[in-house]
1. Computing distance in nm of label points 7 Å out along Cα→Cβ at positions 217 and 337 gives 3.2 for which of P, Q?
2. For FRET efficiency 1/(1 + (r/R0)^6) of positions 137 and 273 (r between Cβ atoms, R0 = 35 Å, to 0.05), the calculated result is 0.25, so let me know which of P, Q that is.
3. Using Rg/Rh (Cα atoms, Kirkwood Rh), for residues 17-168 alone for the comparison, can you identify which of P, Q gives the largest number?
4. Given that mean count of other Cβ atoms within 10 Å over residues 201-208, derived from a single structure, equals 14.4, which label among P, Q identifies that structure?
5. Thinking only about relative contact order in percent (Cα under 8 Å, 6 or more apart), which of P, Q has the largest value?
6. I have 20.1 for mean projected area of the Cα convex hull in nm², calculated from one of the structures P, Q. Which structure is it?
7. By the measure FRET efficiency 1/(1 + (r/R0)^6) of positions 9 and 209 (r between Cβ atoms, R0 = 30 Å, to 0.05), tell me the structure among P, Q with the highest figure.
8. With distance in nm of label points 7 Å out along Cα→Cβ at positions 49 and 233 computed per structure, which member of P, Q shows the largest figure?
Structure P
Amino acid sequence: MSDRPTEVPCLSWAEVRARRLERHALTAPSENARPADIVGAMAGTHAQVMSAAELAIGLRLAGATRTDVREALWTEHSLVKTFGPRGTVHLFPTRDLPLWVTALSALPPSQNGFSDDVRMSPGQVEAVLAAIADALRDDELTIDELGDAVVHRTGPWAGDLVMPAFQGMWPRWRQVMHLAGMRGALCFGPNRGRKVTYTSPSRWLPGSEPADTSAALSHVVRSYLHAYGPATPRRFAHWLSAPVRWASDLFESLAGELQRVEVEGASAWVTAGDTEVPSAPPRGVRLLPYFDGYAYRVGNQPPELLYPGRAAGRVLPGNFQVLLVDGVVAGLWHQRRSGRRIDITVEPLVRLTASQRDELDHQGERVGEILEARPRLTIGVVTVGGHA
C-alpha cells in the first residue's frame with residue numbers, strides 16, 4: 001500500500017486513547033447530537049442486550065434517557081436494529097442502512113460450522129432468504145410466525161428441528177437468520193407484548209435503492225477508522241469477522257482515501273487527513289455497559305494496552321461491564337435492578353483518587369438517570385461471571 005504524504009505522522013498510545021474517547025463522546029457527553037449521530041460515530045452500537053445499548057448511547061448524550069433511544073428506534077425510525085458485524089445484533093442509523101447492507105453483503109462467505117445433516121445447500125440458503133424477505137415485506141412477525149411462513153414458502157426441510165439451541169432444538173432455517181439481516185431482508189420490529197417481532201427494513205426506508213458496493217465498503221472502512229483508528233487491516237478484519245487477506249486487499253483498493261501513521265513505531269491507518277488528536281491527555285472515569293467495552297476492545301487492539309495489569313486476567317477473558325479510567329480498563333461493574341432501584345457494584349483494580357471517586361459517583365447517578373431508576377453505588381467485588 002502506497003503512502004500519500006512524504007512525512008508519516010507519529011502518534012503516542014496516549015494520543016490514540018484520547019482520540020478514541022473523544023470520537024466516542026466519552027471525553028464528555030455530546031450536547032447537541034441525536035441518538036443516530038452517536039450510533040453513527042460508534043460505527044454501529046452492539047444491541048444484543050437492548051438495555052446495554054440504551055445505556056451505551058445515553059452515556060454519550062447529555063441529559064438523554066433510555067426513552068430517547070427507544071423513541072429514535074420505534075417512533076422516529078432514525079435507528080434500525082438488525083444484524084451487523086460478526087453476525088451480531090447492532091443498531092445503525094437508518095439513513096446509513098443501505099450502505100451497511102451492501103457492504104456486509106459483499107463479505108466473503110464464512111465457513112459453515114454445522115454438520116452435513118444440519119447445514120443447507122447454497123440453493124436452500126437463497127430460498128430461505130427469499131422467503132424471509134417475502135414474508136416480512138408488509139408485515140411484522142414473531143419468530144414462530146416467521147418460521148411458519150418460511151416453511152410454507154420453501155418446504156418441510158426448512159422446519160426440521162436440527163439446530164442445538166439453549167434448551168431444545170431450533171429449525172434448520174434459523175442458521176441463516178443473521179445473514180437475512182446482513183442482506184437487508186430482515187430487521188427487528190417493535191415487541192408484541194413480550195415477544196420479539198421482525199419486519200422488513202424497506203418499510204422504514206421506502207423507495208431506498210441498494211448502494212454502490214465500492215461506496216459502501218469505503219463507508220464502512222471510514223466509519224471504523226473514525227471510531228477505532230488508527231488501525232490495521234488485521235484489526236479491521238477481526239472487528240468485521242472477515243478474512244485478513246480480503247481486508248488487506250480492501251485497504252489497498254482504498255489507498256487513495258487512507259493515510260499511514262505510526263503509533264509508537266507500529267504502522268497503522270486513518271482516513272486521509274484525519275490525523276488530529278486532542279491536545280489534552282485522556283482523562284475520565286466511565287462505566288461502560290455490556291458489549292460496549294467489548295466493542296471498545298474488538299474495534300482496536302492491542303489488548304495488553306487496553307487491559308493493563310490486573311485487568312488482563314480479571315476482565316479480558318469475559319464480557320464484563322467495564323470501568324474505564326483515562327481510556328484504559330481499570331475495573332469491572334455489575335448492576336442489579338429491583339423495581340425502581342438499581343444497585344451498582346464497582347470493582348476497581350487500581351486505586352482511585354478522590355476526584356476519580358467523585359466522578360465514579362457521578363457516573364453511577366448518570367446510569368440511574370438513563371435507565372430511569374434510583375441508583376445506589378458501592379465499591380466491592382463483582383461476584384457474577386462475564387455476560388455470555
Structure Q
Amino acid sequence: MTKKLFWEDPYLSTFTSSVISVEENENWPGKFLVVLDETGFYPEGGGQPWDEGNIGDGYVSYVFIKDGVIYHVVDQDPGKGAIQKCRIDWDRRFDFMQQHLGQHILSSVFEKHHNAETVGFHLGTETVTIDLTMDSISDEELQKVELEANNQIYKNLKVQSLFPSVEGLKELPLRKQPTTDEDIRIIEIKDYDYSPCGGTHPAYTGEVGMVKVRKWEKVRGNIRIEFACGLRALKDFIWKNQQINSISALLSLKDVEAYEGTERIYRELRDLNKKYNQQSRLLLEYQVKEYHREAEEYQGISLVSLVFEDKDMKQLQTLAAALNQYPNTVALLAAKGDKAQVVFTRSKDLSLDISKLFKEVIGLIDGKGGGNPITAQGGGDNVANLQGLMDAAVIKLKHEYVK
C-alpha cells in the first residue's frame with residue numbers, strides 16, 4: 001500500500017521518497033513503472049486526472065493505482081532503492097483542485113435547490129462537466145444556481161478531509177453514499193456539503209475563485225452542465241471579452257448591443273440570400289432556355305456542347321439536370337479550373353448510352369468518373385486537353401451513337 005501524501009497535504013508540490021520497485025511494461029515501451037514508498041502524485045480516479053511532474057530527472061507522464069499500490073509511468077529509471085526528489089506540476093494540480101472543489105459546490109447547490117443528483121462527472125484538461133438527474137433547466141434557474149455556488153465560494157468556507165468510523169459515517173448528512181466500505185474519506189465543506197471523494201481540493205472555498213457555467217445540454221434523459229472554475233473561468237472570460245469587443249467595434253455598437261446587431265445582420269443576410277437564390281433560379285432558367293435554343297440540331301437531336309470558365313461541378317450538375325428535361329436533347333458540359341470537370345447527360349426519351357461515351361473520352365484529360373446511361377460525370381488533371389475531349393465526344397456522338 002502506497003502512502004498517500006496528497007491526502008495529508010494537497011499543497012505538497014515537492015517531496016523525497018524511496019524507490020520501492022522499478023519495472024518495464026509492454027503497455028509503455030521505453031518507460032518504467034515506478035513504485036514509491038510514499039507519494040504526492042495523485043493517481044487517476046474518481047473523475048480526476050493524474051498528476052504529472054518529475055521523479056529525479058525522469059518525467060512522470062501517467063499515474064494510476066492498482067490494489068492499493070500507486071504506479072508512476074516515468075521515462076527514466078530512477079534506480080531501485082534510491083531516494084529521489086520528486087516534483088509535481090503545480091499549475092496542473094491546482095487547476096484540478098479548483099475544478100474539483102467547484103464541482104462539489106455546484107453539485108451541492110443543484111441537490112439542495114433542485115433535488116438533482118450528480119450521476120456523472122468528467123474533469124478534463126479543457127472542460128469540466130457534471131450530469132444531473134433533471135429534464136431541463138431555464139436560464140433564470142441556472143443563473144440562480146450559479147449565484148448560489150459563487151456565494152459559497154465568497155464565504156471562504158473551510159474544506160477538510162474526514163475519515164469517519166462506520167458509526168460516525170451514519171451521523172454525517174452525506175450528499176451521496178460512498179461506493180466502498182473501506183478507507184472511506186469524506187470531503188467536508190463546513191456546514192454546507194459532505195461528500196465521499198478521494199480527490200484533491202483547496203483548503204478553503206475562496207481558492208476556487210469562481211464558478212462559471214458555460215452551457216448545458218440534454219444527455220440520455222439527464223442534463224449535462226459544462227462549467228469552468230478559477231483561472232479557467234478567467235481565461236474563458238478573457239477570450240470571450242476580446243471577441244465581444246471585436247464584434248462591437250466591427251459593428252460600431254456598444255458591447256451590450258452586439259447580439260442584437262449581429263442578429264439584425266443575420267436576418268438581413270438571410271433575406272438577401274433568399275432573394276439571391278430566387279434571382280439565380282430565374283437566371284438559370286433563362287440560361288438553360290438560351291443554351292437549348294442555340295443548340296446544334298443533328299438528326300433530330302438538340303446537341304448542347306459548352307465549356308465554361310466560371311462554373312464548378314455543382315453548377316454543371318444543375319445545368320445538366322435542367323437541360324435533360326428537354327426532349328431529344330444531349331448536353332455535353334465542361335468547366336476549366338484547377339481541374340477539368342465534365343458532365344454528360346441526355347433526355348430520357350433517347351436510348352444512347354451516355355456513360356459509355358463518357359468512359360471512352362475521359363482518359364483524354366487523365367480523368368476518371370462514371371455514371372449511368374442517362375448521366376455521367378467526373379474530372380481530370382489535364383485541363384489543357386479539355387477542349388480536345390469535348391471535340392472527340394461530339395465526333396463520336398455523331399458518328400457512332402446517333403444513327
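Each value in this text was obtained by applying a stated rule to the coordinates, not by laboratory testing. Just so you know, these numbers come straight off a predicted model, no measurement behind them. Cβ atoms are built from the backbone, for glycine too; each structure is taken alone.
1. Corresponding structure: Q.
2. P
3. Structure Q comes out on top.
4. Computing mean count of other Cβ atoms within 10 Å over residues 201-208 on every structure in P, Q gives 14.4 only for P.
5. Biggest value here belongs to P.
6. P
7. Q
8. P
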